[in-house]
Structure formats: C-alpha cells, structure tokens
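Just so it is clear, none of the values below were taken in a lab; they were calculated from the coordinates. Predicted model only: the values in this text are computed from it and were never measured. Cβ atoms are built from the backbone, for glycine too; each structure is taken alone.
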Structure P
Amino acid sequence: MKRSRMAVAAQAALLCCAIAMPAAAQPRWQPFTWHVDSFAGGPPERLALFLPATIDGAPCLVQLDTGANGEWMWAGQAAQGEQLPQKTVTIELAGIRKQIQADAQNLRYVNPQVCAIRAVATVGNAFFEHGTLTLDLGKARFAYTSKPLLATDPAAHPLFYARWGQTGGHTLVELHLQGARPSYALLDTGAARFGLAATDAGEWVELTGGAPLAAGGKVRQFGLESWGKQVQCFETSAAHRLTVAGVALEETRVSYCVDQGFRSPVKLAGVLGLRPLGDRVVTLDYLSRRWKLEDGQAAPPDRKQP
C-alpha cells in the first residue's frame, strides 16, 4: 500500500518520540553494594545492602532498611543528653536531594576512609515513600522514580504501609505458609542475610512446627547485637513452604532472637528478610501501595539501562 509523504513523515515523527520520550522519563539503574562477610562464624554471605549517596558532595554509602520507618538515621550519634551544634548538610540519593541537620558526631564517619567501606547512615521508608523503588538483587542495582509504576500492573500484589510512628511507615506483605491461613510479614531489607525472623516465641513455634529453643539437631544457636545489647538467637528450617507475591520460595530459614527488642503493634507472621528472595527483582510502589517480585534473569522493561 502506498503512503503519502505526509503520512510517512508523521509516522517517523511519532517513532522518534516513542523512542526518545520513554528514555527521558524512565529512571536509570544505579549500582548498589552488597556488604559480604562471615556471620556468626559461618561462610561469607550478604549481610547488608548499601546504596551510594553523597553528603555535601562527598561520595558515601548508606544502608537501605525497609524495616525502619524513618527517613535518615546517622550511624554516628551523640551521647545521651549531649547537646552539639547543628549544621545543615545536603544529601543526594537516587535522584532525591534533601537538606538535613547533622552534628559533629553524625558526621564523624563522613570521610574518604570510612565512606568507601561502610554505611555512615541508614535510609528508611520515609525517604522513598513518594515514589517507586526497584531492587535488582541479582545484578546489584536499583532504580527510583516518583511515578507509581505498579498502579495498573495486574501482576502486582498489595503492599500494606503501616504507619506506627509519626513519620514514614512499615512495609507489610501477605505471606502464605502451607497449611496455615494467610498472614502478614514485615518486609525488611535491613535483614539481608535472614529468611523469616520470628518476633516472639509464639511465632517461632508456628513457623518451625514446635522446634525447641535450644542448640542441637537442626537448630543452630548464635549471638548477635540487637538494639545495643547482646542477645541469643536460634535458627532452623521452616516447617512449611513459604509463598509471597505469588512466588513459592525455596527452603526458608527461620530465626528467633530472644528479647531482641522489636515489638509490632499488629500480629505478624514474622519479619521477612532478603535471603529467601535470592536474586529476584523487588519493586516497592509506595504510592499505589503495591509490590512485585519477579525473576531476576531479565530486567523489567520499564527500566533504562545505564
């Protein structure tokens, strides 16, 4: 079929826009860093997820913690009751630019030696709650946009954003354990090496089928620091298969730290860490209150390659 020159020109213009416009609108992938080390005498494993940020122009690392409702929490803190002069610093992360207050203790780790190897602050949900955050766990990269990417996605699942404090919120996702009623877990990127962590002894019993809180057999015991104190922890395999966001996960490790200090105002099945999610792609759309878990073999089509 013959087409007029005007039709051909119009089609070419539309094609040009179709190619150029999405590229300008889409967020770019950026690399993040897995902090890998031995845990409790075990083999090296992923212990934390560090995002790149700048603080007054200085490149630094900050830990991503969706278990935290706040926006920005410094690693360096003044002693209790100590009053130090405040100054305004500019932070940039994922294309977001903010000015926040800091004192000398907050900034004591902000130097080239420390910033290159450890997180100088923790960033929580409040920092990203006005957009969509995507984590490609296998390729160690992330992207952020102020758009609600999952608002009309039929493959997305509900994301409950529970507001327990004055700022931000906590990301709760529906959890299915074989043979049990659906429940909810706190999705916690701060628990990078953990599977499903019980927050009390009752949750431990439900998740493990009544495994004893004692070392021996399939139960491993270890200690760690939680909220400034040493606690005893136990870990074993879940009694039933775990399914989240329509994905049946491989063998899931269940842990419980006695008197670990976390108390939820709502009943949870536990805290879901990143270990069972493997190398999948996690998308958290705070705006539309939806989330998605995808196979990590292929990048989502709505992301621009760096």
Structure Q
Amino acid sequence: MKKLILTLALGLFAFIGSAQKKGNDYLLFYLGGQSNMVGYGYVKELPDSLSKKMKDIYIFDGNSVNDGTETGGGLGIWAPLQPGHGSKFTSDGKKNNYSERFGVELSFAYTLKQKYPDKKIAIIKYARGGTSIDSLASNDWAGCWEPDMKGKKGLNQYDYFLNTMQNAMSVKDIDGDGKEDRLIPAGILWMQGEQDATYDEKVAMGYYGNLKNLMGLLRASMLSNDLPVVIGKISDSWNSDTGKVWTYGELVQYAQEKFARTDGNAAIVRTTRYYKYSDTWHYDTEGYIDFGKQFAFKMLELMK
C-alpha cells in the first residue's frame, strides 16, 4: 500500500508537470541502475566537448542511500548538466556536491543534442552501486530494487527512485527563468544486473521476470506503458582470482537479450563487451563516453 500511494502521488506530480504550457518543453529521460550507471569515468580525462556545462540540458540527480535509510534518499536539485555526476556525487536537496567522476549522462545528452539541436533535454538520474533487483541478492551496503521485498521491511531503492521522481517533478520551473516548464517523458536508460549475477543460479534465472516487472513500474511512473527502454548488457572484466567476476553472468545476459527482443519498445547496448576497465568492475573513461553515445543511438532508433 505504501508504494501504491507513492506511485499514485508520483503520477499526479507527473500529470501536473506535463500540463504546464508557459515555459519550455523538455524531453525527459530517466537513468537508473547500479555502479556502471552511476559512473566511474574520470572528469580530468574528458574531451573539451564534454567538460563544461551544457546549454538547454538539465539534470536532477537523486541522492543515493542504502536500503533502510529514513532520510536523504532522492534529494536533489535541477541544475545544468556538467561533469561530476559520477561516483561520490551527493546532494542535500539544496546544493549538489560534484565528484571527480562521470557516467553515461554526458555523452548521451550531447549526442541527442547533436541530432536535435532545437530540443531541450531533462534527465532524472537515480542509481546506486552494488544494487540488485531481487531482494535475495541484496547486500548490506547497497540494497535492492524489488518493489515488494521478500520478507524484508523498510525503504529500498525503488522507494528512493520514487522519492527522486517526486522531488524532481514537483519543481515547475526547472531552468529558473520564472516560467513553468513541461517535462515530456521520452525514455528510460537502465544499466544493472551484475549483482543479480553473483548470488545464485535461481536469482540469475529469475532476472528476466524481475527486469520486466520493474521496467513496467518505471514506465508507469512516467505515465507511459510503452515508453522506450534501452538497457546496457552486462559484461565481465575476467579480472578475479577465479577468472570470471560474475558467476552467473551469462544467465543475466540471456535475460537482458530476451527482454530487448520481446518487449516491443526496447533495445540493448552490446558494445560493453569491448570496453576496457579501470578496475575489476567498472569501465574506463573511454568506455563510459562510448557507452553514453551507444545509449543515445539506440534511444534515437526507438524514438523514431
């Protein structure tokens, strides 16, 4: 019931936000998942085209917290997109604290802007490293996205996603020009699955159903049952004592491919298999830049 009420409230905020006509129209995208959506690229290694604030592109990056945290989850502010929305980014709802890392948001938005220079873009981001969808695979320092957790109580990542969306959509003037803007839901980017590929075979085999259910709820929160969804395919660095990092990675990869193949308005980015890594789990700077571009290319295909 708690999540149903939050979802209904979120839908109301989305409706109110989309009904305004006095200000600017923004294409709205949600970015979610775990650490490779959070972003571990180095800001100092960015090319000039991505190293500054971007015109007509705004982002609301919800503050990430562990499951069970009563306050702080989903706090944020609308601000022009700039580097620093990667690992260790935080917000208290009044001020953003930018980090030395970035994620796919920069090259994703930049690529869309090159295709549609007259369009304005809004991004809502909420992601947390180490999170699973299935509550059975959740760990003590991250949490899970499962809407109805198996035998567990308290807030989780799905709640913080709802908080983020509600906080973002409650702002009528996101660009601060004194006029009420309209946010038009345009798509979802999702990069996650590594944690579900580590717990056990049963959890990995259930990933397709969990992913399908969660994407349906994310779409509902943005008031569109067929909103375009682009997911990133998990990959493996093979940099561990046993070789493979994700024990059941192939099962999750199969589930991701199945979702992209059967959904009807979804696509998958497969170039992740070619990226180099900055550590055991995360891509390097060049990988994140290309990843954002590939997300944009796939999203543009679906938007047609």
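Ranked by mean projected area of the Cα convex hull in nm², structures P, Q are topped by P, which has the highest value.
One of P, Q was used to calculate mean projected area of the Cα convex hull in nm², for residues 77-188 alone, giving 8.4; which? Comparing all candidates, it corresponds to Q. Each of the structures P, Q was assessed by relative contact order in percent (Cα under 8 Å, 6 or more apart); the largest value belongs to Q. Out of P, Q, choose the structure whose coordinates give Rg and Dmax of the Cα atoms in Å, for residues 101-268 alone equal to 17.3, 57 when calculated. Comparing all candidates, it corresponds to Q. So if we calculate distance in nm of label points 7 Å out along Cα→Cβ at positions 37 and 69 for every structure here (P, Q), which label has the highest result? Comparing P, Q, the top value of distance in nm of label points 7 Å out along Cα→Cβ at positions 37 and 69 belongs to P. Figure out for me which of the structures P, Q the number -10000 belongs to, where helix-only ellipticity at 222 nm (-39500 (n - 2.57) for each DSSP H run of 4 or more, over all residues; to 500) was derived from the coordinates. It must be structure Q, since only it matches.
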